[in-house]
Structure 1
């Protein structure tokens, strides 16, 4: 990923591109704000053009239509965003970050099971680095 952190709207558009694989401006426009049309079509077009200039998205021509796609990886983007939040807000204290996240909403049993598995995997990686 580039050092660029996507804005809120850019991240919203990226999530749609990751989900769809490729999308036209009209596709993205139809999904933004639940398809309410509160965000003008030209704003979505400008957003995608700016994302392309930043290297977040690219396009290909399909007849007269531009079809956009994400140029950055979803997982790497989420890792960078999470790491940035962890550093900016919690000064790198992952336990405090996780405590606030867990206390901010109801957590399902399945989510807790996944967290326990990830913690176990992190412990295993930590033990391997020490040897």
Structure 2
């Protein structure tokens, strides 16, 4: 059970895939980190030695990841909201901020809507 940057990464997966479980490290950064540490990307995490894990941890220390990155992103969004920029207004209204359409789709951002119309009066039945 390897812990990198405070995250328990899967041991059965290849190192290049396991590194992407850390917030802020995607496939490109994972590849760059492994090239800098000269570790084979296809090696399984369980097969890494303690020195290789230490090399990876030291290299990741050069990047902004996990909690610090989340704080930076939250501060950026807060700043956009405070200056009332267009993107900030979209964040306040919980709408897509990167130009996507909202007439249809955008369900993840806007949430499931309840249909308002369509309430027909029931016709009295003969008894």
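Where a number appears in this text, it was derived from the coordinates with a stated rule and is not lab data. Predicted model only: the values in this text are computed from it and were never measured. Cβ atoms are built from the backbone, for glycine too; each structure is taken alone.
Taking relative contact order in percent (Cα under 8 Å, 6 or more apart) as the criterion, the highest value among 1, 2 goes to 1.
Please state which of the structures 1, 2 yields 0.40 when FRET efficiency 1/(1 + (r/R0)^6) of positions 56 and 104 (r between Cβ atoms, R0 = 41 Å, to 0.05) is computed from it.
That value comes from structure 2.
Which structure, out of 1, 2, was helix-only ellipticity at 222 nm (-39500 (n - 2.57) for each DSSP H run of 4 or more, over all residues; to 500) calculated from, if the result is -20500? Here the read-out was taken from 1. Where does the value 18.6, 59 come from, among 1, 2, when Rg and Dmax of the Cα atoms in Å is the thing being computed? The value was obtained from structure 1.
Of the structures 1, 2, report the one carrying the highest value of FRET efficiency 1/(1 + (r/R0)^6) of positions 64 and 112 (r between Cβ atoms, R0 = 30 Å, to 0.05). For this comparison of FRET efficiency 1/(1 + (r/R0)^6) of positions 64 and 112 (r between Cβ atoms, R0 = 30 Å, to 0.05), the top structure is 2.
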